[in-house]
Structure 1
Amino acid sequence: MAFVEPVELSLRGVRLVPLALAHEAGLAAAAADGELWRLRVTSVPAPEETRAYVEAALRMREEGHRFAFAVTDEAGGTVLGSTSYHDIVPAVKRVEIGYTWYARRVQRTHVNTTCKLLMLQHAFETLGCHVVGWRTDNFNFASQAAIERLGARKDGVIRGHALRRDGTIRDTVMYSLRSGEWPEVKAQLLYLLDKPRG
């Protein structure tokens with residue numbers, strides 16, 4: 001039995017569904033909204049790479065390392081982006097959240113906060129995780145700010161850790177959230193979702 005079993009999570013008009021080949025066209029359309037693959041600090045697939053992106057995610061699911069979701073609009077089923085549990089370590093009940101990206105039109109909306117609430121709640125309250133982690137490129141300042149807004153703590157920087165799509169070597173900034181910190185973070189995420197947006 002896999003540590004992360006197939007599940008659908010939904011809240012406030014956002015639904016996370018297990019990523020499948022049927023989402024290929026929707027993912028390509030979401031990535032095209034803002035030409036997100038042109039950002040050197042992300043893993044967003046270019047249109048011609050979308051199928052391979054999905055196939056790689058499905059292989060990693062089979063291996064137990066990653067469980068990818070399509071982020072969809074609950075009302076119409078439109079694909080808004082993708083996010084994943086990855087670097088899954090059942091022995092210590094740890095997952096990381098990453099491979100996260102959204103169409104430009106839903107960036108800076110309730111979508112990311114809702115997804116993080118759903119994934120963190122599932123990780124801590126259903127999977128029984130002791131810790132949830134994040135990693136991001138040292139030059140992806142928007143991602144770092146978003147992770148810090150969640151209440152995650154910066155663990156440090158792994159220097160010379162991974163290749164970017166352009167072949168340069170990146171430093172990786174690591175963050176984590178412990179299960180004991182989850183109740184306060186959950187209250188904050190619910191507060192942010194209820195707060196009127198300007």
Structure 2
Amino acid sequence: MNQQYPSMLLEKAVNEFSKLPGIGRKTAMRLVLHLLRQETSVVEAFGNAMITLKHEVKYCKVCHNISDTEVCQICANPKRDASTICVVENIRDVMAVEGTQQFRGLYHVLGGVISPMDGVGPSDLQIESLIERVKEGGINEVVLALSSTMEGDTTNFYIYRKLESTGVKLTVIARGISIGDELEYTDEVTLGRSIVNRIPFNQ
């Protein structure tokens with residue numbers, strides 16, 4: 001056992017927390033000691049919430065967003081504009097766009113972006129299901145709202161080439177977002193304006 005830790009159980013818990021993104025060993029130690037000071041019921045509720053999430057969470061069969069049901073609340077909402085699809089990289093981006101309250105259409109979550117360096121190709125993403133949604137009809141516009149990185153732009157272009165022959169309107173969010181910025185870290189006002197002022201992709 002590492003002499004730094006008075007307990008192997010403590011060390012094991014710290015090791016697990018430090019595997020989380022953005023959590024170093026000092027922060028992991030602080031979190032573990034905080035939980036240790038809580039009532040047993042509080043810690044059990046925390047652990048059970050994580051286990052239940054992993055075992056029971058679903059992904060919407062339409063847009064691939066996280067959901068408690070087969071079709072998510074956004075896709076099932078009859079007040080949403082089902083003729084407009086906003087394509088995003090991940091679930092955090094859905095939350096970011098929803099936070100602007102400037103988009104009333106539906107979403108399509110790719111689950112990443114094309115990145116050959118990381119071994120991620122088009123077949124690893126939910127691109128084919130997007131193409132199928134468009135081909136089924138009823139879609140007037142596809143808004144490409146991926147991060148303005150090289151990988152995001154590559155993915156935008158790939159989708160554009162796949163959909164340009166369908167006749168659907170293809171737009172991209174305005175570049176109020178700096179090159180290299182990720183959607184989830186953009187403030188809501190800037191992101192909202194970028195969605196409202198979206199432009200045709202081929203421009």
Structure 3
Amino acid sequence: MPSEEALCRRLRAARKLRGLSLTELGRRIGCSVGYLSQIERGLSSPSLRTMVALAEVYGIELTTLFADGPGPSSDGRRIVVRQSERSRLDLPATGIHKEGLTDKNGEGLLNSYEMVIAPGGRSGDEVMSHTGEECGLVLAGRIVLEVGGDVWELAPGDSFRFSSLMPHRYWNPAEEDDARVIWTTTSGRQKT
């Protein structure tokens with residue numbers, strides 16, 4: 001399991017590489033300087049909404065903030081990702097654990113995750129929106145999905161697809177059981 005310390009280092013390095021102050025970054029994503037500073041120092045865990053906003057400002061995929069794993073093959077791409085090679089991201093404050101199913105260093109538009117959402121875990125209290133598209137399949141447990149003001153409760157075998165530009169959020173309404181979901185997103189960037 002990756003340490004939050006490693007995530008903090010990656011977030012700080014991404015910000016500094018782009019020459020952004022905490023003040024400017026906070027203005028762009030609508031967070032306080034104090035909160036961003038606490039995230040970078042490992043004193044606060046970022047919400048999923050904050051992680052998505054940071055990745056979008058930095059112009060990177062969310063998966064690049066995950067734990068380091070094996071790099072691409074010698075020809076610059078990875079077709080197969082073994083279970084033991086998955087990138088991992090734990091967001092304890094949200095009750096969400098993500099494992100990357102696709103190569104985080106790849107050039108593709110698709111990013112797939114196996115997500116485990118603890119009882120009461122949620123993407124955040126506020127809806128989020130960003131570029132791209134999302135789809136998924138509930139493997140176990142239940143999730144509540146809110147997209148564009150509409151709300152659905154999904155059970156194992158149920159699937160979904162929506163534009164990421166639509167305000168959305170999700171949560172596990174259970175008191176005891178984890179929810180497991182295969183979740184796929186697109187970057188929203190067109191490759192030329």
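Data overview
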| item | result |
| --- | --- |
| Origin of the value 2.2, where distance in nm of label points 7 Å out along Cα→Cβ at positions 9 and 153 was derived from one of 1, 2, 3 | 1 |
| Structure responsible for 4.3, with distance in nm of label points 7 Å out along Cα→Cβ at positions 33 and 97 calculated and labels 1, 2, 3 on offer | 2 |
| Parent structure of the calculated result -6500, given that helix-only ellipticity at 222 nm (-39500 (n - 2.57) for each DSSP H run of 4 or more, over all residues; to 500) is the read-out and 1, 2, 3 the choices | 3 |
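Quick note: the coordinates plus some simple rules give every number you see, no bench work behind them. Because the structure is a prediction, the values reported are computed rather than measured. Cβ atoms are built from the backbone, for glycine too; each structure is taken alone.
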